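S.K.: Next up, some structures in structure tokens.
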Structure I
Amino acid sequence: MIFRYTILYVQDVRATLDFYARAFGQTQGFLHDSGDFGELQTGETKLSFCSIALMGQLGKKVATEPSALPAFEIAFETDDVQAALDRALAAGAELVQGVEQMDWGQTTAYVRTPDGTMVEICTAVG
């Protein structure tokens, strides 16, 4: 068995795909004609987005507002955390933690997306 994808529930899939392109340099892989489902090109494992409206139409209850305290995070790895952080902030991300060097040899920073998702921007470990 393989881990195939993660789907984040968002208000506006098109706007979210645009934000991830501007903030993190990601490329849109797929967007359904309805605009209710889209994916980023992220390698073998997909990062996908589904509209909260579509989930409601399917009879599935999901959170409609971002949590003040996230229960998870996603991470994007880069060689230049400061440059990536600057790009994310310029695109409208909210700063959670500036660039820090961790004891285990990794450099990290954290932002929150407009939809409330916590995103770690980091170097490879060690």
Structure II
Amino acid sequence: MAVTHTIGRRKTSVARVYLKEGTGAITINGKDYKEYFTVSTLVYKIEQAFALTETTGQYDVKVNVDGGGITGQAEAIRLGLSRALCEINPEHRTALKPEGLLTRDPRMVERKKFGQKKARKKFQFSKR
């Protein structure tokens, strides 16, 4: 089987996901995914797409992820995996779509404005 390549994004994180048939090995930036993500909730997010489609242990995953923090990276990988599974088998879409795994989260950090302390916070006003 050929390698399926998809991209997942979240905030400033970009994950390039390469999926092929195999034994279920997941490698992120050259490390095992449980070594890369030490927090159990992030490990769950990575495994979520496989659990919903009942394909755990059927595919080898190689991921290159860059930018953002660990939560943004985990969610970017989850989106990339979900897209790859749908590309391989369109029937997986019915399991992933209701859970929101195929939706690109558009929320980004609002930019800082000049004359202000942060994006919305102002400097302290002094009347006198």
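Only the coordinates and a few stated rules stand behind these numbers; no lab work does. As the structure is a computational prediction, the values presented were derived from the model and not from experiment. Cβ atoms are built from the backbone, for glycine too; each structure is taken alone.
S.K.: Can you spot which of I, II the value 3.7 was calculated from, given it is distance in nm of label points 7 Å out along Cα→Cβ at positions 53 and 77?
M.R.: Only structure I yields this read-out.
S.K.: Can you say which of I, II returns -9500 when helix-only ellipticity at 222 nm (-39500 (n - 2.57) for each DSSP H run of 4 or more, over all residues; to 500) is computed?
M.R.: Of the options listed, only II reproduces it.
S.K.: Name the one structure among I, II that distance in nm of label points 7 Å out along Cα→Cβ at positions 37 and 61 of 2.3 was derived from.
M.R.: The read-out comes from structure I.
S.K.: Separate question: Out of I, II, which has the highest value for relative contact order in percent (Cα under 8 Å, 6 or more apart)?
M.R.: Numbers: I: 23; II: 31.
For this comparison of relative contact order in percent (Cα under 8 Å, 6 or more apart), the top structure is II.
S.K.: Comparing FRET efficiency 1/(1 + (r/R0)^6) of positions 5 and 117 (r between Cβ atoms, R0 = 30 Å, to 0.05) across I, II, which is largest?
M.R.: I
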